[in-house]
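Structures incoming, each one as structure tokens.
All of the numbers you see were taken from the coordinates with simple rules; none came from a lab. Computed from a predicted model, the values in this text were never measured in an experiment. Cβ atoms are built from the backbone, for glycine too; each structure is taken alone.
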Structure P
Amino acid sequence: MAELRELLERLSNEFGPSGRERAVRAAIRAEVEPLVDRLEVDALGNLITFKAGDGPEPRLKVMLAAHMDEVGFMITQVGKGGQLSFKAIGGIDARLLLAKRVLIGDDRVPGVIGAPVPHLQNHEQARRVLDIDDLTIDIGAENDKDAKAKVKVGDYGVFATRFTSLSDDPAWPTARGKAFDDRAGCVALVTLLAERYPVDVYGVFTVQEEVGLRGARVAAYRVEPDAAISLEGTICDDLPRPQGEDTTPVTRLGDGPAVTLMDRSLVSHPGLLRLLQETAAAEGIRIQYKAPGLGGTDSGAIHLTRAGVPATVVAVPSRYIHGPDAIINLNDLANTVKLVGAALRRIEPAHVGREK
């Protein structure tokens, strides 16, 4: 557990919004290079690793995907007073942004997201939730010339959150940090690559998932796998609800890996679902099912590649994803590794056959 926590801390703290994943990729590459038989970085920036199986040939080719990118910001204008206008990269709720600390550009320039104070808001602003277009990033610049010496239009930004352990209790080990969607999946994939399996494993750390599953589409075309499993950080919505409201959560913290039945991008392959269910029962791993119809993952692009790829998703529940501070239970992360690793040892051609 300590090794998972330490790796998650390192990767969570890295700077890596969609389109600028190089710092995260460098950190992951340093971890996996000693573990795999070969690796490459493609034109989009995906890190594609290969580890040959030790089972008899012909072996299945299984692609494990985890995306390196996180939601973030792009600077679109430098105002005369030195304030920075920006747009969101990926899905960010503007209600979370006021007074949040951010880091901008390669030099990690610190800033704060601000808006007109209530005393200066007009009637219309005071009555509605402020949009991103109403907000600016303040880096403490004197004027536009001062600001442009530090940042420029097109620079990327992320939340300036540092990883923190909340509980070391083995029964409920929790942590807070940014980008658990999907640095938790990246940690799971790095850990899985430490072992060898009967099948050939292509561990792919993808780019630009948060802006359209772009890296996964390219990588899957390159790999042409027989099956794919995306490793994700997914929505956890298990907080109390007012009396009378629907209390069905998407997932629950501490209830184990979340298996996707269906989301907006994918209907999971029935053979792979059966594999995960059989594996969980055989290994005594508690699993849960993500509430159907929400979100999308790299498997949504992978399963439509070439002539089609059987695909599914296993995810770590994460409260407050796409915000500045997310919370996960590290037991869910550890059991995600355990479940997928055991499934790779059990997978057979019948699990990825054509089913309707």
Structure Q
Amino acid sequence: MKTLPLPSFYRAANAEKWEYRPNHRKLVEMSRDWRGDYGIKASATDKKVVTMLVIDGQKDFLFPQGSLYVGGRSGRGAIEDTVRTVEFTYRNMPVITHMRATFDTHFPFQIFSPAFLLDADGKHPQPFTFIVAEEDHKKPWMTSVLVFRKGEVRANPDVAGWLCGGDYSSLQKQIYHYCTKLHETGKYDLIAWPEHCILGDDGHALSGVLHEARMFHSYVRGIQAEAEVKGGHPLTENYSVLGPEVTTYWDGRPMAQKNARFVKTLLKSDYVWIVGQAGSHCVAASTDDLLAEISAQDPELAKKVYVLTDCMSAVTVPDGRGGFYADFTPQMESAFQRWADAGMHLVKSTDPVENWPGLVL
């Protein structure tokens, strides 16, 4: 397969510019020439459907000035990941049928928001504080943790007025239920995350240089740039684009459900290529959920999934002394091994796709 050159408007340095935004008029005008010069056909004619899943490529994750920058251990993780993702997109545009972007989308008061919670002193917990239901749910690597059962953390009573009809007891029960469910399933423990990807805020938008590549792909290949929005339910986290972390209320009633429509969309594709942030959280959760669906239907389908490991990084929280207050790199590396063991392919964006194992385009 012939790889394409990088377009003349692209500048790798724009991956570090928060304020950068694409010129759509220029992209539209250049797209016709690009199709003609390189013989690129419309996505609708593809014999093999390749879905490139771009997970949470939003400013709050991709820039140091973002509220939840995914710097990885190098400190430049998401920036360099973005450059590789964008350049891979341009070079392989003729075979990428869809670029489907996910958008982590939040509001001021959600179960993981500092504003949603109060500590024993009536203050909001600091970001990156872990919340567990019971004392014995603590893990050795948790540097800052509050135990619900001990009264070290509770719901903000203001929230009950609009979320639970004034029933503060139910809200308290829900937090305990939520933390307990996370512990039982072995999923991520509840953590008070910094305010991020708030709908309407600049940090919710895609990185400009990534959005530019996404739009150019759309114009060149004549395909809609579709998006999946996740994360808006106030009583559950939604790391995965395929479903929330907890799906029930404390009394057993259904609260949320998986994104069955998008599961079908991905499984109908001949190949799924996965990039995005963070490799330790939203990428990991989405890929694990996809693997669970595959395992339930046909384990052989795992071979259609390719994870571009150099286009994602793990969440790290520098401690200001050369180390990390929190480092989720081991969790990301464990996920890589889990996917490889299941039959998914771990690949690099810099390797020619024609050399990827099992890929026939």
Structure R
Amino acid sequence: MNAKEPAVALYALGKPGAMVCRRLAPHLHGAQVFLPERHAHPDKGERAFQSLPAVLAQKFSLYSGHVLVCAAGMAVRCIAPLIKGKDRDPGVVVVDQCGRFAVSLLSGHLGGANRLAQQVAEILGGQPVITTATDNLALPSLEIEARRLGLAVENLSALAGVSAALIDRRQMAVQDPGNWLGLLLAEYPALFHLVHEEEAESLKERPLVWVNWQALALPDPWLVLRPRCLALGMGCNRRTSAGEIIDLAHEALAQAGASAASLKLLASAEAKREEPGLLEAARELGVTPVFFSHESLAQVEVPNPSETVRRNLGTGSVCEAAALLASDQGRLILPKVKSKNATAAVAII
């Protein structure tokens, strides 16, 4: 979502719907009201439009949620050409002209439409309409639980099979050697059971929840969840391009047999805090950059110290030492690798 845009957009076509939008707007943080020209009050911050499909096409990806006060069929026709996928679509809620019902129409879980529908109904004194099966059957939504536990869903295509098994009350096999789903399994002991690698081998044709940082070829029915548990240590010369750093990062992760979705931190020396290529690489990789003093780096034992680095920076290692410090003294799963202007190492937190 564009950081300059408010979080929720409200739309209506007639006067009753405009009144509903105005009731909602003060209670939804940063809400923006869009109305036809004949109903809009620009002096009160409302924006005018001539065509609902056109304004939705323009604003759909810029807001985290959309509330349409109109018929559900009209809303469906307007948003149908804009839908891209459940991991990318914003939440869409449809409200009737009297504000009696708030229907979660699109992206109920990841897009937050279920939550938004409940919020809208509470404001209007109406009834939220939630149709997702897991919510109505009091079952966990694995994409929401994964987000809550700091896990990334790698293959949303497998989610339908896993959800269907849970809806049918079939106990779901879970392979989770790092116990990342421990809280969820404890909360729903009848729904999940842990299996070891050998047991999982016999379940290749069935849905299974697999939680690991390793990049392996896995059966299509398995839902793959990635823990954010890897620290990438990086050293680089001045003015090293972001492209070279990113290429080396991917090469290092590949050599470590690790998924990029499990990368959490990019770590380096304090002297690199303002290095443009390193900061851009962190943004492109979607990770937090962290920096350590040369004194801290010098105290870390590493397998591949460099006397050249020690002479220049006062520490025998940047990438390996930074990876270990960022991992809270975890273990290296890949020692130093090099490109022309950069070095990288990977540690597990």
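Taking distance in nm of label points 7 Å out along Cα→Cβ at positions 301 and 317 as the criterion, the highest value among P, Q, R goes to Q. Distance in nm of label points 7 Å out along Cα→Cβ at positions 61 and 293 computed as 1.7: which structure among P, Q, R? This figure was derived from Q.
State the single structure among P, Q, R that was used to calculate distance in nm of label points 7 Å out along Cα→Cβ at positions 85 and 197, giving 2.9. Derived from R, not from the others.
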